[in-house]
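> Multiple structures are listed underneath, in C-alpha cells.
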Structure 1
Amino acid sequence: MSKTIIRHATSEDLPVLLEIDAASFPEETAYSSKELSYFMNQAGAETIVLERGGTIAAFLIVEVDHRKRSGTVVTLELLAEHRLISGVKKRLKVLGRGEVGKALTVRAHKFSGKAAEKIAAAGGATEQL
C-alpha cells in the first residue's frame, strides 16, 4: 500500500502543480506559471499538497488569516495593536459579553466569572497578571 502524506508545497513543486491545474481546468481557466506563483506567494497564503506514493496527487492554496488562528495569546498590547482598544491602558478586565469561537489564551488583570467560563469552554485558558 502506498503512503499518503499532506505537506506544505515548495518552489520545486511548481511544475507538477501547473500540470495538475492544467489537467483539472479548461485552458482559459487554468493558471499560468506566473499566476500560480503569484497566488502561492501572497501574504497569508499556504499551499498544501497531497502526495501519494511519492507523487503529488493534488494541491490546495489556502488563505490563512493569522489574526484568527486558534492558540493566539491575547494581551493588552495585542488589543491595542489591532485597535480593539484605544488610549493608554494599564489594566485589562475581561467581561463575559459576546462569544468565544476558538481556543485563546487571554492574559488580563481580572476576569468576570462568565468570561473565564466562555474562554475555557472554547478550549482556551486565562492567565491573571
Structure 2
Amino acid sequence: MMMQHTQTPPATGRRSNRDRAEAVLAMIAVGAVFVAGWPIVLMISSGGPLDQVALVAHVSGMLAGYGVLVMLVLMSRWPLLERGIGADVLARWHATGGRTILSLVLAHAAFAVLAWSLLTRQDPVSALAQV
C-alpha cells in the first residue's frame, strides 16, 4: 500500500507574529536611543560647558521614565507580543527591566543631588535637603 504524502503549508502565522513582535521591540529600542540622546543633544546645543554629572542625572531619569512605559507594554498581555515572543520571556524581561529601572532611578537621584551640590557649591547632604 502506497501512502500519499501531501505537503502542508508552512505555519506562517507564528512566524509573522514573531516578525511583528520583533518590529515592536525594534521601535522600543529606537525610542530608548531617542530618549537617552535627547538630553545630550540639548546640552551640547546650549553652547555652555558640558556638565557631565547633570547629564548623567538627566539621561538616567529619562531612561527610567521610558523604562516604566516599556514595562507597561511588556506586561500588557498584548497578543502580538505574547504570541510572538512568549509570556514567559516577557515576564523575565519585565523582572530584569524592573531591577534596571530601580537602578536608573537611584542613579538619577544620586547624580541630581550631586549636580545640585556642585552647582550651589555646598556639601551633598545640604543639597539633598534642598532637592
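Every read-out reported here was derived from the displayed coordinates using simple, explicitly stated rules and does not represent laboratory data. Keep in mind that what you see is a predicted model, and the values were worked out from it rather than measured. Cβ atoms are built from the backbone, for glycine too; each structure is taken alone.
> Starting from the value 47, 16, 8: which structure in 1, 2 was semi-axes √(5λ) of the Cα gyration tensor in Å calculated from? Show your work: numbers first, answer last.
On the way: 1: 43, 18, 11; 2: 47, 16, 8.
This value belongs to structure 2.
> When you work out Cα Rg over 2.2 N^0.38 Å, for residues 33-72 alone for each of the structures 1, 2, which one comes out largest?
On the way: 1: 1.42; 2: 1.24.
Max of Cα Rg over 2.2 N^0.38 Å, for residues 33-72 alone: 1.
> State the single structure among 1, 2 that was used to calculate helix-only ellipticity at 222 nm (-39500 (n - 2.57) for each DSSP H run of 4 or more, over all residues; to 500), giving -27500. Walk me through the numbers on the way to the answer.
Numbers: 1: -7500; 2: -27500.
Matching structure: 2.
> Which of 1, 2 yields 5.7 for distance in nm of label points 7 Å out along Cα→Cβ at positions 17 and 49, as computed? Before the final figure, lay out the partial values.
Details: 1: 0.9; 2: 5.7.
The correct label is 2.
> For relative contact order in percent (Cα under 8 Å, 6 or more apart), find whichever of 1, 2 sits highest and give me its label. Please report the intermediate quantities before stating the final value.
Values: 1: 18; 2: 29.
If we compare relative contact order in percent (Cα under 8 Å, 6 or more apart) over 1, 2, the biggest value is for 2.
> Could you tell me which structure in 1, 2 was used to calculate distance in nm of label points 7 Å out along Cα→Cβ at positions 81 and 121 as 4.9? Before the final figure, lay out each step's value.
Values: 1: 2.9; 2: 4.9.
The correct label is 2.
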